[in-house]
Structure P
Amino acid sequence: MKPVALAAAQTPPRTKPSNYPEPFASRMAGRHKHPLGDLFGLSNFGVNLTRLAPGAVSALRHAHSQQDEFIYILQGHPTLHTDEGLTPLAPGDCAGFPAGDGNAHRLVNDTDEEVVYLEVGDRTAGDAATYPDDDLQAVSTDGQWRFAHKDGTPYG
């Protein structure tokens, strides 16, 4: 049965810390996502309450071909890393990443305090992700990400 409402901070974190293959998955240590949208049965977009421990990152720097993303900072002072460079953020700040613009992004917590933010993204089918800083590319098929090296060789 789906809840009518709940305390977001008390929801269980995602059981699998990362979809990335190694050696990238271990770089997501200190990131904890609470999949709020899934708890309500949302299928058109996802909502995560995400916590970044000191030194943690939100993701590898990436850009989506089909899916929009949005973040809203609730606590802490992360640094947004985009193609434009580094932008310090604070509680109340937000940022959006339109699909297909190629501007790779991620958050970095280079402070001594936890960062907490909401991330919202749509679930448009046929998405692909590029990772300019890493030997990785991804394609979403039937809701599952398939990862490969930039030359097309699959991981695993």
Structure Q
Amino acid sequence: MRCPYCHSTNNKVIDSRPSREANAIRRRRECLNCKRRFTTYEQVEETMPLVIKKDGRRETYQRPKISEGIKKACEKRPVSIDDIENFLDQLEREMLESGQREIPSTWIGEKVMNQLRQWDEVAFVRFASVYRHFTDATDFMKEIRQLLESRKEGEKK
């Protein structure tokens, strides 16, 4: 480990403990060269599955890409950043626990839309309009009709 101050690799661990989330080890280190202390974190490297795009291309999973899409859909809506981050954590856990090496982007998109539908209908329609490539007001109306129908069915139960 390289000292962030003098860039020496000569240091020792003073203290180790689990991080708050218990998903990493926090280590306090002291540089033996400049005597300054710094903190490092050690965690298991988890390999996320590749995402299979609609056109068949494969790309690495990019949390910021999904996060930004959700945040745009939820802009000026009553959905907290904590809710979004917790959902993304849960989504990633599901992806890792599936054991799949490749996951279709449609699976991710449907998970996001289902969550948005639960949080806020306006955010759901915003996201769906981009995800499903709405081209005109008719597409919006179809989606809203389906949303209203599913709401009525839910009220009957």
Structure R
Amino acid sequence: MKCPFCGEQNRDHVLETRTLNDGASIKRRRECEGCSRRFTTMEDIEELQLFVVKSDSRREPFDRHKIVRGMQLACTGRKNISSETLDNTAQDIERMLFNRLEKEVDAREIGELVMERLKSIDHVAYVRFASVYRQFEDATQFKEIVDLLRKINTRQT
């Protein structure tokens, strides 16, 4: 650590350490061995910035709230789907993406993850989300996805 007063490099010692923000930050009181002056330093966790690559190659910062909003729209009018379930699902998807330690993720991949999760939460919400996400243009596409869900249901029973 460089002393802000005399410029001495790596000649200080820690007098006191405190954790802040539920352990996300550390505040240290230090004393320079060169000039004997005291100063405070802060350590924070550096968060990885994740960018979403859109279909037109634009990049924008990842926003978990967009996932939640999309799932809420798909679940509109559906009973027994709590906002807590949707928030937890979005957090799981976000955690999975950040754990990959990549700086960019394709928007299509996020859409596929959301669809996969909605499939296990509510089939109607899944079909609604898929119809918008995959831009269904006719009823045959709806029929194909409903047939797929029927096959899944018959395997599970």
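Bear in mind these aren't lab numbers, they're just calculated from the coordinates by the rules spelled out. Because the structure is a prediction, the values reported are computed rather than measured. Cβ atoms are built from the backbone, for glycine too; each structure is taken alone.
Here are some notes:
- Source structure (of P, Q, R) for distance in nm of label points 7 Å out along Cα→Cβ at positions 3 and 27, computed value 3.3: P
- Mean projected area of the Cα convex hull in nm² - structure with the largest value, from P, Q, R: R
- Test item: distance in nm of label points 7 Å out along Cα→Cβ at positions 11 and 107 calculated as 1.5, pick one of P, Q, R: P
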